1. Kindly point out which one of P, Q, R the value 3.0 was derived from, the read-out being distance in nm of label points 7 Å out along Cα→Cβ at positions 357 and 389.
2. Quick check for you: by Cα Rg over 2.2 N^0.38 Å, which of P, Q, R is greatest?
3. Out of P, Q, R, which structure matches 31 when relative contact order in percent (Cα under 8 Å, 6 or more apart) is calculated?
4. Taking helix-only ellipticity at 222 nm (-39500 (n - 2.57) for each DSSP H run of 4 or more, over all residues; to 500) from the coordinates of each of P, Q, R, which one would give -24000?
5. For structures P, Q, R, which has the highest computed value of mean count of other Cβ atoms within 10 Å over residues 29-36?
6. For which of P, Q, R does mean count of other Cβ atoms within 10 Å over residues 181-188, calculated from the coordinates, equal 18.4?
Structure P
Amino acid sequence: MKRCVYSILILGFLMLWSSCRKDFDFSRSKGNLAFSADTLYLDTVFTNIGSSTYKLKVYNQSNEDIVVPSVRLRLGENSGYRLNIDGIAGKSFENVEILSKDSLFIFVETTYDIENLSVDKNQFLYIDAIKFDVGSYEQNVELVSLIQDAIFIHPDRDETTKVIETIKSFDGNEVVDTGIQGRVLLPNELNFTNEKPYVIYGFAVVPNGEILNIDPGARVHFHDNSGLIVPADASIHSNGNLSSDPDALENEVIFEGDRLEPLYSNVPGQWSAIWLLEGSTNNIFNYTTIKNATVGIFSEGDPNSNKLTITNSQIYNSSSFGILGRNTSILGENVVINNSGLSSFAGTLGGKYNFTHSTIANYWNNSSRQFPAVLLNNFVLDEDDNATLADLTEANFNNCIIYGNDNPEIQMEEIEDDNVVFNFKFTNCLIRFGSRNTNLTGPNYDFDDTNHYEGNIFNQDPIFFNTDRNQMLIGEASAAINQGLAIFATQVPFDILNVDRTDSPDLGAYQHIMFPEEEE
């Protein structure tokens, strides 16, 4: 009996308490909502590729709990935008509740097919709006996206099995399934123009015996886990030109990921690599920017050939290596590399490397790193730690800056063998190498040995403009000013911005400037 009376009293109290609460009494909204933005810009997306998810915050600043009778897209069900409110996806919602002094998140995405346009344009603004309430209480938040047309290169898919095509072989001889998704470029795809950007899914392979020519101003975008493969007897010529606008880089060839939103503009590891296989030859990159890859360029094999020439080019934000050479041949002039998860340049398993007036820096700050800006070695280890050795025929760095936010920023890993040479030399370079790291000792670090080091400057600040933004120009107080040897400046008479350096050559890829005031 007592238990029954107790239960009745509790039930009565709860009913009385809940009847006194106002939390469940919602008033109709009266057009006084506030928003985190009057216009939501979803930035640039490619046709038929979904955008990132953007967030709009809706505030109820009143002292009442309110209900908004209608939240909807102006274009209704035909809109290319999508909304998500409280975990529910849709394009229109009814009776959306917002508590007093509280807020509501609306998530917005878009996908649009540019073929739906009745006019021939490579890009256009796609505009819609989120409409809150109706009649005199109606409020709008505009939605704006730039939709850009593109040429898409992707693997074929078997219509029956729906399996995505994989590359069967690289050399055109024995058919071996590599397991890598992608396909060989067709004859009409061997000239990338600047008319539309290119978007590559999987790996695009240059056919044997062919050259992939890329015109000035071309834009090449890669999806996740995608890249370019240049196999034996094939070449890539990235034919960029000097740009008048150092920000727009209108004449440069640019390789980057396929996410165009500013959020992704400097995110490393968005795509795989440009992979130059053994047997490919005469690969040329001029006025080219490569950014946000896992490895910017991976060149392997052919140490005695003209394997890779890279000039007036920049490689930034590589999650592993900017340039990774493996027993290969690389000539670099006016090359700028920065922000790499491992090394900005690594010449491994020997090879032949010559860099002149280049800035090889590493100010990686996304995580700790275990390798310096420049790494040289003459071996590769198998899974059982057995070493394969090869000659480091030459590795010359002339009038270069090799610096970063770690110390030291050069490392020479040599397994000594009477049958293998290990030749390298740094001449008139600005190098970061402090004495605190006692692990790097021995004859390869004898800075008085003129066979390996001559005319270098150690541990003096190059004073880069902004390493976080990959703006690697040097200022008027830089230790690199007028420290270059004239003989190397004669070989590379103009810096990466086409400034004459022959009279008083600075180290690195840039002649110094007076820094403008940095924008806040």
Structure Q
Amino acid sequence: MTIEAADEREVPEDRHLRRHLGFWHLTAVAFGGVIGSGWLLSPMHAAATAGPASMITWVVGGLALVLIALVMVEMGATMPEAGGLVRWPLYTSGRLVASLVGWGIWVAYATNPPSESAAMLQYMSKYVPGLFSGGRLTPLGVILGLAFMAVFVAINWFGVRLFAHVNLAVTIAKFAVPAITVVALLASGFQSHNLSSHGGFAPYGYAAPLSAIATAGIIYAYTGFQGPIDLAAEARDPRRDIPRAVITALVLSMVVYLGLQLAFIGAVPGGDLLHGWHGIDFDSPFAQLATALNLTWLSWVLYGDAIASPGGSAMVFTAETSREVYALGKNRLLPEWVAHVHRGSGVPRRALVVNYLVGVAFLLPFGNWQSIVAATSVLGLFAYSLTVVAEASVRHADPERMANWVRGTRVIAPISFVIATLIFYWAGWHELRIALPVLLVSVALYAYQQIRHDQDPADLVNGAWLVGYLLALGVFSAIGTFDGQGWLPAPWDSVAVAAMSLVAYVFGIRCAARHLAAHPLPQRWRPLDDEEPAPA
């Protein structure tokens, strides 16, 4: 079946989605997705990896995602569709590229609810014994984590309007508590000498803050801003509200995270730094620092928010992931029966069930926050980076289609792709040797679908550049200085990776042009489409 024919068949199913989300709901979705367990735990892991230079980690990671977000919101405003992040590569580059992107983003998204549940239980373990022991959830903790995940599904089960109202209320609290924490710690216990003592500002060199972008959960912490894009088909005015909501939430999140990192660095007692920054280890970082500073009231607030923040983020990702799985069913990477919208609620309920089962599969073997996010956060970044190839391809093939909300994406797109590749590489060989094979599993699924459905050699040719890009990245990681053999010395390893990524970007655009010449874009999402009144 051609993409055009499949698209026409899928439109009626899409129309059962409810367009209830306005600007403030979308902003709350984006901010609520970003501010989860990341703010509770990532500052400690970043400081343990890079010391005070972890401030650089948040800046570089945040700016990289701002650039990528600018391109993503342009696509979200131009082609608003449920699960757009996995649908756009199908339209522009074919099924092989879409399979790799869809698989990567599904794994990255589906691990959020179990990781957030683990973070909630880690904080709860102070008052509820028997939940967390030896750095892992106990059997009782796992059972309670599964129950939390079921609650997130239940809130999403009855419609996007209920989800949006609950999330808006939770998000207000999620902004207030980190802001109060920053002010209280800076006012009560900031030790400026922590910025320069204990090995200096960058005690482990300047490669450490770059590695921490992926391994300390920084990319994971910023992940979530794309929520309005995933829910674009349920926005009242996607062309106007999606770009504003995403950028507002992401910039505000950067400010919050930088404040939290600075406050954490300054509040760590000297006794905990006797063995350097690598030696810090708190089960509940900010709450324990508040207790050490005699801010008992703040520790109570933090332990309470340790449920609200991760829970709110998991609730958002439960909604987002269901739309991505719905889109994967439409792409035929997953069985098509998941691409179904429940008529009464306007929610892809089958996708919610599938994601819950995947979350169970991640929570049971890993059992703690750090091990889950370290293994999967780079997969989300990979999927984001392919959006810039899709945007450039659409702009070249059909410039009149573009929303043109973001100017300068011709320059932003290749820069974003290069930066995303560098962060992918900086994650280090230890993480990439896990992440890359996980991605390449989708090639086997693609081969199965080719044999069963398409048998299109042109699709394989047009998508081969991405497989080559991933293999080249694996080779550079193995021989480079980020946990590799060190045969390619710094900084030339990063220079070589950047050059390789730019070549891959050019190849990706050219292959997309060939694909679009044979498979023109569907005629939906023309500029006037979104000016029609939204359904009541």
Structure R
Amino acid sequence: MSNYTQDIDTAANLIDSQGKAWEAIDAESVARMKAQNRFKTGLDIAKYTAKIMRDDMDNYDADSSKYTQSLGCWHGFIGQQKMISIKKHFENTDRRYLYLSGWMVAALRSDFGPLPDQSMHEKTSVSGLIEELYTFLRQADARELGGLFRQLDDAETAEAKAEIQAKIDGFVTHVVPIIADIDAGFGNAEATYLLAKKMIEAGACCIQIENQVSDEKQCGHQDGKVTVPHEDFLAKIRAVRYAFLELGVDDGVIVARTDSLGAGLTKQIAVTNEPGDLGDQYNAFLDVEEVTADQLGNGDVVLNRDGKLVRPKRLPSNLFQFRAGTGEDRCVLDCITSLQNGADLLWIETEKPHVAQIGGMVNRIREVVPNAKLVYNNSPSFNWTLNFRQQVFDAMVEAGDDVSAYDRNNLMSEEYDCSELSKLADEKIRTFQADAAREAGIFHHLITLPTYHTAALSTDNLAKEYFGDQGMLGYVAGVQRKEIRQGIACVKHQNMAGSDMGDDHKEYFAGEAALKASGKDNTMNQF
């Protein structure tokens, strides 16, 4: 017996127990509404999706071709449409998540208006977006199940009913894990804990936190990044873990992100109690000069290194500088330390998408933590075309191939779009995720800002056509006709927004007296 039919029987028994007062309540309608609202709270979602993510991590450890993917979202509708599209094209949601980008929250969701990726937006807008995303995903479940229930009512044969019943019993939810960006924690460890709780209560099973200074936070692909000593970062990792455990999400996932590869600055000199401890290792990367006592100036900071006085180079901004060329070593130390202190996954923010570079760091990390795995930002901040054309060009030079037809300084030129070099580069872009999963330990590939760019591109195309010579044809040919041809559900936008579900409920509540919107005069019937 299915859960659906069990729920019908349970509801019928309850209704019967209430006598005449409940006789107008229909047991099957109750069961349908319960099926359409499987997840009652955000914590239900967090517990459900954490198990999915943990299982996926185990599967990846056994087979690196089982990597996972996601796309960034800045609105519930965007996340909903992604998962509807994934189910339509692939019939399941296996290994496909959503990503919540702090960058897009700042740029598109702040009451201050568009902001740079510097943690200046309202911190609760992050947890608010998680809740919104899951509200839309749950609505997608309810909408699709509602359609199946109507098909069940209209089915005329036992065979047809059984086929639809099987779809209801085997229904695949649109609710998937969200990897949620908490930036650098929006304050101290207590602030991190409080916001993490909000995010988990909204449904987050996975929280990503970075090792930048919270009040100096920069986008990972911008200059001026400032990291914190390891103990400061580990306190925030522990704060997130405590939040998961307090709320009963015992297998919640923490992604520790290091920005050290591109961060040459620190605000603090780490506390160290003995040579070789973690603070000493952090300070060892500082750019210093040996001094004597009589060379010290007013306010100078000095360290005792092997019995000698050294003065860290301090900038006018009051920040200290790391030695050039130490970024990769700092990244490796960050990653090992994070995994040894409670993090589950790593995120290394790089300046380019290069499998060999990432793989080199991961191999070093895996010498200490063999099952180390990465979440990787397939970022729109990279010029993918140029980067991979340059990689192919350099490989051709190394192999002794003739590259006289190409100008390495101008490889972005459209004249190369159909060239052999371009075809090779595009193939490397196509296989980048699989290659990096296999060779660089990347468990999860995401694109942080895809819908920021797709919204801009599609709006540009529509505006150009609609306000130009094409007029209404610009919309019809460029949007609506494509929606119809491609079976995009939101061509029936009232249905997508819940009109038919509302009609179902009206009928449950008022029976034949229900005033429904989906009658013969509803123009949505044209589709």
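Every number in this text was worked out from the coordinates using simple rules, so none of it is lab data. These figures come from a predicted structure and were not determined experimentally. Cβ atoms are built from the backbone, for glycine too; each structure is taken alone.
1. Values: P: 3.8; Q: 3.0; R: 1.8.
Of the options listed, only Q reproduces it.
2. Values: P: 1.25; Q: 0.93; R: 1.16.
Once Cα Rg over 2.2 N^0.38 Å is worked out for each structure, P has the highest.
3. On the way: P: 7; Q: 31; R: 15.
Answer by label: Q.
4. Only one of P, Q, R returns -24000 for helix-only ellipticity at 222 nm (-39500 (n - 2.57) for each DSSP H run of 4 or more, over all residues; to 500), namely Q.
5. Details: P: 15.6; Q: 29.6; R: 19.6.
The maximum falls on structure Q.
6. Values: P: 15.5; Q: 18.4; R: 22.9.
Value 18.4 for mean count of other Cβ atoms within 10 Å over residues 181-188 corresponds to Q out of P, Q, R.
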